[in-house]
Structure 1
């Protein structure tokens, strides 16, 4: 049974419409995937922490302070806190300050453990030390991660 010219055109028209629908569906799927990637990147940026360690000296009270601030928008999870003095690594302020002969000058210390969380917008005095304002040769390095497990670090030497 032979198809008429109109029936053949109708079949070809249906075939073209079906192929066009497949192409548009694939294209729409790719656009949806890209939108999802953009949304995920945006979400990561809206909760990214940014730790900053700064050193300040109050010359009238002869105090040296090391402060930790989370300037980011999300919590920072501490992965490691490394303290160094004369190329040796120490765990905790007491150990490094003892090695630097600064135990008698301690006014306040705050140690962070692995897994500690620093909330956004918080500032913590990690160390307050009676100081003659000279360099101590101590280094502080904190490695931390965001809730999306992105790693970063902050450090200071004093």
Structure 2
């Protein structure tokens, strides 16, 4: 192993020791340090082969973290795609399902954290609140299901 590859591997291992990283994140950070893309990719591939780096593990950790912050599947999938994770991967969908047992419960928790107790509100207020939930990454069908289940919207 040449010295550049050795330095790249050391940087990668230091980053991975702190938290999981996607391959795209590692590539970006190491290119900013001035390393060559081809050299970086070889090291990242080697680390992935040895299971030091795993995009699936990163996706699961990231999804769990964002769910704890009250974000829905739509937002999490988008953020993961920005971090270089293929959102069509079945492993990601499995991770999302295992991390969020019940999306409606998460949506309810997020709503209550922002707005307090659930009580009757006007349609105008509901439209503002539903936009907040959409921005948090919950689907419109989940939000509609939430509203119907609770029946708290007044005309």
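Read the figures in this text as sums done on the coordinates, not as results from a lab. Values in this document were obtained by computation on a predicted structure and should not be read as measured data. Cβ atoms are built from the backbone, for glycine too; each structure is taken alone.
Below is a table of values for the structure above.
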{"quantity": "Per distance in nm of label points 7 Å out along Cα→Cβ at positions 60 and 84, the highest-valued of structures 1, 2", "calculated": "1"}
{"quantity": "Test item: relative contact order in percent (Cα under 8 Å, 6 or more apart) calculated as 22, pick one of 1, 2", "calculated": "2"}
{"quantity": "Among 1, 2, which structure scores highest (criterion: distance in nm of label points 7 Å out along Cα→Cβ at positions 20 and 44)", "calculated": "1"}
{"quantity": "Origin of the derived value -0.34, -0.55 (log10 I(q)/I(0) by the Debye sum over Cα atoms at q = 0.08, 0.11 Å⁻¹; candidates 1, 2)", "calculated": "2"}
{"quantity": "Given -11000 for helix-only ellipticity at 222 nm (-39500 (n - 2.57) for each DSSP H run of 4 or more, over all residues; to 500), calculated: source structure among 1, 2", "calculated": "1"}
